[in-house]
Each structure stands twice: as structure tokens, then as C-alpha cells.
Structure 1
Amino acid sequence: MGNDARKLYRYHVWANEKLIKHLKAIPDTIWTEQVQSVFPSIRETLLHIYSVDHVWLLTISNDTINIDEMIIEVGRLRTEAQAWDIEQLEAQFHTLAGRYTDFMEQQADLDEAKQISHPHYGTLDTSYSDLIQHVVNHGTYHRGNVTAMLRQLGQAGTSTDYILYLYELAHQ
């Protein structure tokens, strides 16, 4: 599963990049326009994907961070991100992807057991692979939200389906 987790994460990076490239090609007011959806704007949805990706990397790569430190880090990140435009967010996603890749390359076995704790759900024995798959699934869910928001705003979406990623890989 370790190689599958790496491949899935590369898909996640590809899908985020494809979506951001699409957003950069439409009027820049669209990404901040208020909509009735899971998040109030496309921008807020992308910031959510980014901040959750960031938190999960902290979770899987750090055995000593606790929930209080995590809450402080998320608050700091959200404050900092308020000033980001789409190019800055794109750069942050790129940097974070590099950190994920570095982390995965340092692991001998992504199927290695990892114990995580959550203040509401308790303790979970899982693997790095499972947590990386969660990151990818979470991003996929919210990229779908963005597509719905784009349609609500009269814009076309862009497909980031996994199968398109596989076709692109096969034809490189």
C-alpha cells in the first residue's frame, strides 16, 4: 500500500494544481464571491483543503504535537492565509506537497503503524498510508464542492477525476 499512498498523493497534488490553474484562468473575483455552500467561497474552500493538509502532515510527522499546539498552529496559519492571493496559495500548496513528498521518502514503510489521538474520537491505531489516503479523499470531496460553487457562479468546472490523472500518466 505504501507505493499506492505515494501515487494517490501525487494524484492529490495534480488535482489541486489543475484546479488552481483553472481558477487562475477565470475572472479573479470568482474565487472570493460569496455562495451558499459548505464554505462561503471557493477561496475559503481551498484554504480549508490547505490547512487540513497542513494539519495532517503535522500529525503524521510529529509524535509530540498535541491538540492544543495543533489548534494554535491552525489559528496562526488561518491568520497568515488571509493575505494570500491565488498565486500565493498555489505556492503554499507546492511547498506543502514537497514536505509531504520528503516525509514519505523518509519512511521505510508507509504501512507502519501510527497511533493518533483526537479529542472527540479518541485513539486510533492506523497507518501512514491510511492517513495519506484520508488527505486525498478529503481533498477530492472539497474539490467537488468547488466544482459545484463554480457552476453556481455561472462558470465551468474542471474535471480532476482520478481516472483522468491515470490517463495523463499513461500518455506522458
Structure 2
Amino acid sequence: MCRPGTEPVTLEQVLESRDQRALRQRAALQAHGKPVLSLTLVMPGPVKESSDARFLFWAAVNSIDALLQARRWPIRAREVILAPTGPEALYVVDGDARDLKRGLAELEDGHALGRLWDMDVICPDAGGISRARLGCAPRKCLVCGEAAHACARSRAHPLAELLKVIEEKVDGYRRSVGR
């Protein structure tokens, strides 16, 4: 993910981006009163925007759009942000928040790139819908397959190792789809 031509961002930029995303989520919930789907990428380290990140992002957007269409969940609003802190999207979906989260968890678990997508669902009434709340298995570590949150919290794997695994996943998927 750290291919030439990408610029690192500061922790302050990442935190500001997170704060702005939370404001957009709250505004969307208030404006529409429907579940909000927030898409970001799993991008460890200081480089958040690159050609690989854009490829991952648009693969996620296309997969989400296909899922929503297949389940007949209308998109009431969609916003795409392409920023140095990484691409992100915000959807307002006319559907049940729990069903939406289940569908997205299946997408994360079933797509070759799904583990590199972070898709949160916020319900207007119940707040964030977690995988655990639905009885879904926790996300697995990119490197060792254990619970991702435990490895992330303990920093069990060096950044270079994580980036290598991500790059291999992206390159492998690109080869499989001929891009």
C-alpha cells in the first residue's frame, strides 16, 4: 500500500477526518431517519491514499451497490469523499439496520477484498450495529487469522508485514479480475 507517489498523513489529520465523518453520520441520521452505512478502508500506517486505496474503495462501492440492489434496499443518499486521509463513502439506506449489517458482514467475509473494507452501520434508534451484537464472528487478523482487534490492540504484527499482506491481496485480486 506504500507504493511510490503516496503522501503520509499525520495523526491529527486522521483524527480530524474521523470527527468529520462522525458529524456527517449524525447529520445523515437526522436528515433521513434511516440506517447509515459508513465505508472506510483498513489502511494501517501513515499512507491512506494511493492507487491501491482507490482500487479497494471502488471495489467496495461496486460490491455494496450490487448488494443493495440485490436485496432491494433503496439508497436514499450517497456521499463519496476522496481525501488524503483515505477514501470513504456514506450511504443512507432504506432497510432494516440489522439486516443491512448482516449483509455487509457476509460481504466482508465472502469477498476476496472484504477484509480490507470497514463497513459500519448506524441505526437511527439503536446506534452502531456491531458484528458481535448480531452473533457474527469477529473479523480475523490479516496476518495470523486470530481476532483482529486483539492483534491490533497489542500491535502483534509489524506495519511492514501488514502492508505486505494487503498489497498481496490487492495484487492477487487485480490479477483475478484482469486489472
At a computed 3.1 (distance in nm of label points 7 Å out along Cα→Cβ at positions 9 and 41), which of 1, 2: 1
Entry that produces -22500 once helix-only ellipticity at 222 nm (-39500 (n - 2.57) for each DSSP H run of 4 or more, over all residues; to 500) is calculated, selected from 1, 2: 1
Winner on distance in nm of label points 7 Å out along Cα→Cβ at positions 81 and 113 once structures 1, 2 are ranked, highest first: 1
Of the structures 1, 2, the one that 45, 42, 26 was derived from, the read-out being Cα extents along the principal axes in Å: 1
Of the structures 1, 2, the one that 25 was derived from, the read-out being relative contact order in percent (Cα under 8 Å, 6 or more apart): 2
Among 1, 2, which structure scores highest (criterion: distance in nm of label points 7 Å out along Cα→Cβ at positions 137 and 153): 1
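All of the numbers you see were taken from the coordinates with simple rules; none came from a lab. The structure displayed is predicted, hence computed values, not measured ones. Cβ atoms are built from the backbone, for glycine too; each structure is taken alone.
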